[in-house]
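A.B. asks: Next come the structures, one after another.
What follows is calculated from the coordinates using simple rules that are stated; it is not laboratory data. Everything quoted here is computed from the prediction, not taken from an experiment. Cβ atoms are built from the backbone, for glycine too; each structure is taken alone.
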Structure P
Amino acid sequence: MSMKGLEMNKRMVVLGSQWGDEGKGKLVDLIANKVKYVVRFQGGHNAGHTLVIRGDKTVLHLIPSGILHDQVMAILAPGMVISPSALVKELDQLKQKGFEVENKLLISDQATLLLPYHVALDKAREKEKASQKIGTTQRGIGPAYEDKIARRGFKFGAVLYNQDIETDLKEVLDYHNFVLQNYYQAPAVSFDEIKQELDLIRNRLHSKITDTTSLLHQAIEENAAILFEGAQGTLLDIDHGTYPFVTSSHTIAGGVAVSCGISPNAIGEIIAVTKAYSTRVGSGPFPTELIDETGQFIQKQGNEFGATTGRPRRCGWFDMVMAKYSAKVNGFTGIALTKLDVLDGLPEIKICVAYQYKGEKRLTPPNHAVPLEQCEPIYETLPGWQQSTKGIVEWEQLPENAQKYIKRLETLVGVKIVLVSTGPDREDTLWLDKTICQM
C-alpha cells in the first residue's frame, strides 16, 4: 500500500446504509480504541446509539459512541443541532454509570442551538398533521435546521461572543410564539425556558466550545486517526432519502466534508453498517415490509423498538435495490453486517433483488415516495439455517446456509462484508477483514 493509502485509512466514516437503527454504535465502539478523535457530524438527539458492554446497556443520543474509550476525544461538529439540556442530561447519565467524559468532549462553536421552541413546533406540527405525519421523534430537529437555513438560528459561539444574544433570541421567540399560538393553537414558549438553556452553556458547557474545524485540519495534517460517526441512515438523507419521509440533515458520506469543514479528499474508508434484514421507524415507503407473523418474529427477536422513542420498528426482508443505491451514493469500501442472529430459526429467508413497478422490472429505486410506495418486491428465496449463530466469532462455525446468505448479499450489493455481528455485545463479532480497524 502506498503512503497515501496508509494516511487515507487513518480517516474512516461509519454510517448507516438503510433507514437508521443498523447498529452503528457497536461498530464505532469496536473501532474507536484505535483512534484519537471520534466525530459526530450531523443530526441531534433524535439519534439513539445503543452500546452493550459486558451486558450493560448504554444509549447515547448526542455524544459519539467512541467516547467510552480512554484515549478518545469526542467532537460535535458544525453540522449538528444540539440541545444543551439534552447534552447535559446525557453527560450526567454517563457519570452515574461511572464514565467520566466531560473533559473528553468538544463542541463546535459553529454548531446550531436546538431550543425549546423548536421542540414545541415539532410537536405541534406532528399533532396537526395527524394521519399524514412524517413520524419525527418530536425532538425539534427539523425546526432547528429550518432556523439554521433561514439564518435565524443561533450558534454555540454566539452565546460566548454575542453580547446582544438575549435580545436577538427574544425577537426569534416572538416570531415562533406567533406561529405556535395563531396557526397551531398551541401554548407559547416562555423566555425563561430559553434562558435555562443559555445558562447551561455558560455554567456547564462553555469550556468545551471551540473551533473544531481548525482542530480537525491540524489532526489531518498530523495524520491522526479520526472516526466520523453518522447518525440515522442513508435512506433518511434530506436530499437522497425517501423525501419527505427523511431527516433534516445529510446522513451520507458526502455530509462529512460539508458538516465538518474538511476536504472530501481527507476521507479514506467508508464503512456501511447494514442489518441482515430491513427496518424502518415512522412513516414512509418500505417495499419489503412484512406485516405478517414473520415480521412479528423479526421484530421480537431483534428487539426492534426505537432507542430514542421506544416506538416499534417496521420490519422486512433485506432490500438489495436500496442497498446498491446506498452503496453508489456513499462509495462504501466495506459492509458491517449486523443482527445476523435475529434470522436464526427461520425456515427460509428472502432477498429483494428487484422491484416490479407498473409491469416493469426495476433495479433502481424511484426518486419519489409515491412511485416507491407502489413498487412490489421481487424476491430470491434462500434456505434458512434454523440454528443459533449468536456469539459465533469464527467463519467456520457458522451454519453453511448462513455462510451462503452472507456471500449472496456480498455478491448482490457488490461490496465486501468486513464483519458480521452475531449479538449485541462487543465480543459477538466475526471479523472477515480486520484491516479496517488497523488505523
Structure Q
Amino acid sequence: MESQSQMVARLRAAFRSGVTVPEEFRRTQLTGLMSMIKDNEDQITDALHRDLAKPKFEAVLSEIEIVLNELYHSISNLARWMQPEYVSKSLATKLDDCFIRREPLGVVLIIGPWNYPLQLLILPLISAIAAGICASVAGMVLRINGGKPHRTSLRTDPNPRSAETAAAAEASMSSQAVARSVVQAASVHLTPVTLELGGKCPCLIYGRINITAAARRLVWAKYFNAGQSCVAPDYLLCTKAVRDALVPALREILEEFYGKEPKESPDVSRIVSDRHWTRLMELLKKTAGTVVVGGEANREDKYIAPTVVVDLQEDDALMGQEIFGPILPILTVETLEEGIAFINRKEKPLALYVFSDESSVVKTVMENTSSGGFCSNDAIIHMTLPSLPFGGVGMSGWGSYHGRWGFEEFSHRRACMLRGWALERLNGLRYPPYSSEKLKWLRWTTSPHSCSIM
C-alpha cells in the first residue's frame, strides 16, 4: 500500500510536470468526472440508502444533481475564469501589460465529512481540477472508472496531519476540534487552509408571514437528511404569537410530508451512528423545554422522529453545540431588535435565515448580522447555486468554494507587469540624482488619475 509520503511525492511530480495546467486537460478531467457520476448514479444512491437510509429523492437532489450542476457551471465558465484579468494603469505604466494571472497552488488535501459524503468531497475536487491542481481526497472509498491515479489520490484515512505536506488544504466538517488539528498540522509549513465548519444556524421569523408556506419550507429544510446538514436551521426565534400559530402548522405539514407514523415513511432518513443517536437523545433528556411534536425514537433503527421543542431558554442544553439532528427548538423574542441581539451573542453561523413578508425586516436583519450565507423566506436553497460562494465566517469557516469562488480559492493570483523599453525618459524621473522637481513629476505620473487627466 502506498505511504502518505509516496502519495504526496507522486502528486507533486504530476503537478511539476505541468500536465494539469492546460485548459483542455482540466476540461477533460471535469467531463470524465461528470461521466463517472452519471454512470454510477444508481450505485451511489444505493450506497447512501444503506449507510444513512437516505431517500433516493434526497440523494439525487443533494449528492448527484448539485454535483452535476457544479460540473456544468465549471466546464461552461472555465475558459473565462482562466483568462488574465487586466487592471487599471497610471501614466508611468500606460504602455505596459498589467494583469492578474491565476496559477494553480500545487497539491491539495480535501477532507470530507459523512453527512453528504459525495457532495462535500466532489464539489471542492471540482474546484481543484478547475484550478489545475492535484488533489488527495480523504473521507470515503471511491473508485473513478478510467481515472488517472497519479493526478487524484482517493483515500479513506482523513488524517489531519496529512495537511502538513500539502500546498493547500480544504476541509468540510462540523467539529471545531478536528478543524483546529487540521490548522495546527497545516501551520507547520504555512499551508493555507479552507474550512467549512457549520455551527448553529438561526432562523428569525418576524412580522407578517405566510405561516403555511413557512412551515413547509422549514420542515423540508430542517428534517432533510434527518437534520444532519450543516446549513439546516438549528433553532427558531419568533414572537409568542407566531410560535402559537407555527407549531400547529409544523405538526400538520409533518403529517402531510411523512404521514401519521414518520418511522414508516420511506422519506425519513436515519441518524448516522449509535453514538450520534445517543448524543441527540441525551439532549432531549437534558432540555428544560417541552416536546410538542415528535420525540419518539428507536435505538435499533437509529430513528428519531422529527421533533419540535418549545418553552426553553438561551442556556438550554439544546442551545449549546450544533444539534445536527431532527430536533427543532423554538425560542421566543418580543422585538426584532431582541432577535438580532440574540443572534449576535452567538458565534457567526454558516447560514442565517429570516422569514418575513416585510422587506424592511429582511433588510434590517441582513444589515445588522454576519454569517457565511443569508437567505430570506427559505433555507438551504442558497447553497445550491454555483454562482454564489459557499463558506463560513469566524468560527463557522474560512474561505469559500463553489463555482468561480472555488477556482479562486485554489489559485494564486499572480501580479504581472510586462514592460518594454519605451518612455525611458519618463522612467528617468525615478533615477538619481533625486530632486524635488523629479519627485513632483513622478508623483503625478504614478497617480491613478494621471491617465484620465491626459
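A.B. asks: Ranked on distance in nm of label points 7 Å out along Cα→Cβ at positions 346 and 370, which label among P, Q comes first with the largest value?
C.D. replies: On the way: P: 3.2; Q: 1.7.
Once distance in nm of label points 7 Å out along Cα→Cβ at positions 346 and 370 is tallied for P, Q, the winner is P.
A.B. asks: Taking FRET efficiency 1/(1 + (r/R0)^6) of positions 82 and 322 (r between Cβ atoms, R0 = 30 Å, to 0.05) for each of P, Q, which is largest?
C.D. replies: Details: P: 0.50; Q: 0.20.
Largest calculated value belongs to P.
A.B. asks: Using mean projected area of the Cα convex hull in nm² for the comparison, can you identify which of P, Q gives the largest number?
C.D. replies: Numbers: P: 21.1; Q: 27.2.
Answer by largest value of mean projected area of the Cα convex hull in nm²: Q.
A.B. asks: From which structure (P, Q) was helix-only ellipticity at 222 nm (-39500 (n - 2.57) for each DSSP H run of 4 or more, over all residues; to 500) calculated, if the value obtained is -12000?
C.D. replies: Computing helix-only ellipticity at 222 nm (-39500 (n - 2.57) for each DSSP H run of 4 or more, over all residues; to 500) on every structure in P, Q gives -12000 only for Q.
A.B. asks: Still on this structure, please answer the following. Quick one: mean count of other Cβ atoms within 10 Å over residues 242-249 came out at 17.4 when computed from one of P, Q, so which one is it?
C.D. replies: Computing mean count of other Cβ atoms within 10 Å over residues 242-249 on every structure in P, Q gives 17.4 only for Q.
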